[in-house]
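J.: The structures come next, written out as structure tokens.
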Structure P
Amino acid sequence: MSIQPAQAGSAAHFEGQRWAVFGLGATGLSLARYLAPRVAQLLCVDTRAEPPARAAVQALSPAIECRCGTLSATSLAGYSHIAVSPGVPLDHPALRGAVTAGSVLVGDVELFRRAATAPVLGVTGSNGKSTVTTLVWQMLEAAGWTVQAGGNLGTPALALLAGATPDYYLLELSSFQLELATALGLEVACVLNLSADHLDRHGSFAAYRDAKARILRGAKHLVLNADDPAVAALAPPGAAVSWVGSQGHTAEYHVALRAGERWLQRGSQPLIACSGFQLAGRHNEFNALAAFAITDCLDVPRAAQCAALAAFAGLEHRARRIASRAGVDWYDDSKGTNIGAASAAIEGLLSGRGGVLIAGGQGKGADFRELRPALTGRVHTAILLGEDAPLLAAAIGDLVAVQLADDLPAAVRLAAAAVRPGEAVLLSPACASLDMFDNYQHRGRVFAAAVHEVLGA
């Protein structure tokens with residue numbers, strides 16, 4: 001059975017309705033806060049016995065019923081609408097049973113979009129979306145405009161409505177958040193890239209792509225990657241698209257050589273020299289171009305864009321240099337949780353110098369052979385760890401020297417022994433972190449601590 005999102009208008013009226021919220025994390029709490037004063041009855045459920053937001057939800061109102069633990073196919077029967085947190089798979093038996101009985105599934109982004117009274121900007125992609133979203137945020141603020149930013153980037157979308165209405169809302173959107181979106185009607189919608197990710201949830205690349213593509217529905221301006229065929233194919237006929245590409249590309253936004261120096265450029269107009277900003281790697285040149293394209297749709301002054309980019313040091317755990325010793329740079333890209341993100345970091349940071357890759361964790365059903373093009377000519381040794389290290393080793397072991405590590409500190413020690421002067425060591429796992437760490441941030445902190453210990457810093 002294929003579960004379809006709510007159709008336009010079905011979530012617009014709440015009076016007299018019985019609603020359920022499935023998933024009691026940060027997004028579930030924001031859903032409960034939003035729905036509790038608006039609906040006739042609210043049930044909140046979670047498959048975990050003690051989900052993180054249970055106490056906060058129960059504190060909202062004694063009228064909210066919470067059920068936590070095992071759910072059956074009939075647990076949500078009789079509820080007109082079910083607001084589903086992004087972390088809950090739509091094929092859960094309780095959701096399938098509810099839809100069969102006539103319930104409508106709604107996501108938090110859909111509810112947010114119907115309530116938001118300021119223009120909304122959205123960014124998605126397999127990698128780079130947090131960097132681009134944050135950079136757009138800083139460009140808008142540098143221009144003097146107020147911004148409320150969130151979604152997959154920290155604050156749940158509905159929680160943004162609690163503050164003063166800004167000039168713009170800005171959302172980073174994951175495939176999970178977009179699965180239940182209908183026509184969001186964004187002011188600007190951007191798809192940065194598409195590579196196989198979360199196939200354990202979506203089942204196929206086509207389903208993952210289709211979820212991402214929902215961001216484009218009803219959008220006024222589109223910003224798309226001209227170098228990515230899967231993204232380029234999403235452009236609706238006749239749509240107003242700002243195309244972003246790489247060096248030598250015919251895309252409107254691209255990298256050009258001027259007097260031997262790399263510049264970001266729009267058409268024939270130079271924007272800023274690549275030496276004039278702090279972001280490392282050629283993948284971040286693309287990210288910067290995407291931020292220019294998005295904010296150009298809003299007529300942000302060029303001076304504000306360039307000032308924000310020059311001041312932006314990048315996100316923690318995203319292609320950040322954390323140490324340099326004896327001619328070797330050490331990079332933390334723990335946020336590289338899929339093959340596309342890891343490939344971009346490898347190509348952006350190791351081209352022309354080579355080095356050692358530390359990778360592994362939970363692969364989420366990805367085909368690790370897709371990492372091979374990025375490794376070729378750049379990585380001579382891969383240190384692998386985590387749940388899917390054997391699968392990763394089997395996919396790349398004939399291409400690079402492979403060593404297995406029991407934990408991340410051991411991986412750092414092996415990398416230190418394998419790297420050569422003038423090269424770099426890059427942690428870009430191409431995998432989720434939850435087999436060994438609390439999250440990718442925890443993984444990055446453990447990596448940094450191990451690096452400083454090995455280097456004696």
Structure Q
Amino acid sequence: MRDVAIIGAGFGGLGAALRLSELGADVILCESLKYPGGCASTFTRRKHRFESGATLFSGFGEGQLFQQLIARYKLDVEVDILDPMVELRAPGFTLAVPPDREGFLSRMAALSGADAPRVRAFFKEQERVASALWSLFSDPALLPPFDLRALLRHAGRAPRYLPLLRLIGQPLTHVLARHGLEDARALRVFLDAVCQITVQAAADEVEAPFAMAAMDYYFRGTGHVRGGIGTLAWALVSAIEHNGGEVVMSNPVRAIRRERGAWTLTTRRGEIRARRVVANMLPQGVTRLSGQTSRELDALTSSVEDGWGAAMLYRVLEPGEHLGDHAHHLELVSDASAPFIEGNHVFVSISDAREDRGPDEARTATLSTHVPMKKLRAEPDPGEYIAGVQARMRDTIAQRAPELRARFEMPGSPRTFERFTGRDHGYVGGIPRRVGLHHYTRMWPRPVLPDLYLVGDTVFPGQSTLGTALGGIKLAEFIRV
């Protein structure tokens with residue numbers, strides 16, 4: 001009888017397993033793939049290594065979670081802070097986002113012309129909001145669930161939270177209008193781009209506090225993991241095993257059932273009995289494995305179904321000086337007046353020349369765009385729809401980043417993600433943070449079935465590798481045995 005069985009070695013599952021093993025629990029983590037990380041993993045095809053998703057990763061700043069874990073366990077993980085952090089290429093302008101806030105503000109003000117003073121005032125308000133929220137990520141004790149000490153500390157910090165009050169239940173565009181920035185074109189393009197890849201919604205529909213925190217993403221310990229994010233995932237596996245936890249790869253969980261006050265997991269390698277289960281998967285997956293549902297599972301499932309999948313292109317790039325030597329990231333926008341989805345907006349992650357990504361010192365790139373899953377699932381020919389999205393991606397890439405010439409290319413789709421990550425229907429990115437108070441009612445860990453909890457991007461704090469790992473750690477502390 002195990003204390004806790006964890007399904008899925010995404011960063012939510014890894015965070016939960018690591019903290020439970022530190023607390024002395026008898027924990028086993030089962031992963032269906034032969035490598036950890038889930039959607040934030042590094043995989044090999046045709047002898048080349050690719051990031052599963054195009055993204056940057058945070059939590060590597062001084063005192064932040066991943067930096068602390070690297071130091072505590074002496075993990076062999078190197079992180080590069082990039083400059084620029086990302087380059088936004090849109091009609092009529094290019095914005096290179098540096099890793100320092102003031103450098104970014106100077107460049108944004110220069111693009112804004114007569115609006116520059118109002119832009120600076122907007123970002124002053126944004127900084128107050130972001131500072132209040134990002135401090136919670138640097139000090140996980142301040143995240144739910146709270147003990148008395150944390151509640152007292154929150155009471156002392158109350159003035160920091162006051163700027164949040166008038167933003168709750170408001171879209172980001174209301175804040176722009178208050179600053180007279182409804183027509184600030186470059187700013188709006190930047191906001192739509194950063195919100196789409198972080199909190200999964202455009203500026204006119206996203207809940208303002210989440211959006212204003214997400215705008216600080218590039219300045220909060222964010223960078224490139226040398227060799228791919230899978231390097232960090234494997235390092236966390238070694239830390240779990242060092243603490244006595246067990247991690248079993250290539251061991252998919254095929255069913256779970258509740259009997260005699262505990263859970264039985266049927267896996268590829270046999271049955272596992274555990275008092276509690278932590279599922280690093282979508283709510284749909286829990287229903288599929290257990291044959292059960294609940295009010296909480298139904299509510300989360302409905303929220304996920306309003307979300308996204310990803311159309312992908314994985315490229316091995318033709319060499320050339322035009323690529324530079326360092327890892328870099330691009331956001332490409334074809335038409336700024338159209339939604340930043342379906343190939344009109346493409347996020348690109350390009351490997352470092354110093355990394356071993358394949359034969360002949362090849363550079364690899366992961367390119368992605370959002371696709372609305374409700375639309376995809378209603379399509380009579382989903383394959384034809386995805387092929388059309390990928391064709392538009394190629395057009396946007398040729399238009400905005402012609403240097404990304406492919407030696408060869410592999411397409412990917414939500415169906416690909418479903419097959420390789422086990423995420424039902426290939427949903428990615430978590431629950432879109434559209435306007436609504438429901439986001440604030442789901443901050444406290446609670447079981448979705450008896451003694452069964454979710455971690456990952458569908459539960460608080462949700463999006464980002466850092467957010468899912470923190471969520472796993474906080475859950476572990478909540479259910480400590």
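J.: Distance in nm of label points 7 Å out along Cα→Cβ at positions 222 and 246 was computed and gave 2.2; which structure, P, Q, did it come from?
T.: Working: P: 2.2; Q: 4.0.
Clearly, the read-out refers to P.
J.: Could I ask something else about it? If relative contact order in percent (Cα under 8 Å, 6 or more apart) is calculated from each of P, Q, which structure is the one that comes out at 26? The partial results should precede the final answer.
T.: Numbers: P: 11; Q: 26.
Label of the source structure: Q.
J.: Looking at structures P, Q, which one was distance in nm of label points 7 Å out along Cα→Cβ at positions 30 and 318 calculated from, given that it came out as 4.8?
T.: Details: P: 1.7; Q: 4.8.
The read-out comes from structure Q.
J.: Continuing with this model, one more query. For which of the structures P, Q does the calculation of helix-only ellipticity at 222 nm (-39500 (n - 2.57) for each DSSP H run of 4 or more, over all residues; to 500) return -9000?
T.: Derived from P, not from the others.
J.: As an exercise: P(r) over Cα pairs in 10 Å bins from 0, in percent, for residues 54-125 alone, calculated from one structure in P, Q, equals 16, 39, 33, 12, 0. Which structure is it? Working shown, then result.
T.: On the way: P: 16, 39, 33, 12, 0; Q: 16, 36, 28, 15, 5, 0.
It was calculated from structure P.
J.: Quick check: 16.0 is what I get for mean count of other Cβ atoms within 10 Å over residues 294-301, calculated from one of P, Q. Which structure matches?
T.: On the way: P: 19.2; Q: 16.0.
Value 16.0 for mean count of other Cβ atoms within 10 Å over residues 294-301 corresponds to Q out of P, Q.
J.: Computing Rg/Rh (Cα atoms, Kirkwood Rh), for residues 254-373 alone for each of P, Q, which one ends up highest?
T.: Q
J.: For which of the structures P, Q does the calculation of log10 I(q)/I(0) by the Debye sum over Cα atoms at q = 0.12, 0.14, 0.18 Å⁻¹, for residues 46-189 alone return -0.58, -0.76, -1.10? Can you show the working numbers first?
T.: Values: P: -0.58, -0.76, -1.10; Q: -0.73, -0.95, -1.24.
Value -0.58, -0.76, -1.10 for log10 I(q)/I(0) by the Debye sum over Cα atoms at q = 0.12, 0.14, 0.18 Å⁻¹, for residues 46-189 alone corresponds to P out of P, Q.
Bear in mind these aren't lab numbers, they're just calculated from the coordinates by the rules spelled out. Keep in mind that what you see is a predicted model, and the values were worked out from it rather than measured. Cβ atoms are built from the backbone, for glycine too; each structure is taken alone.
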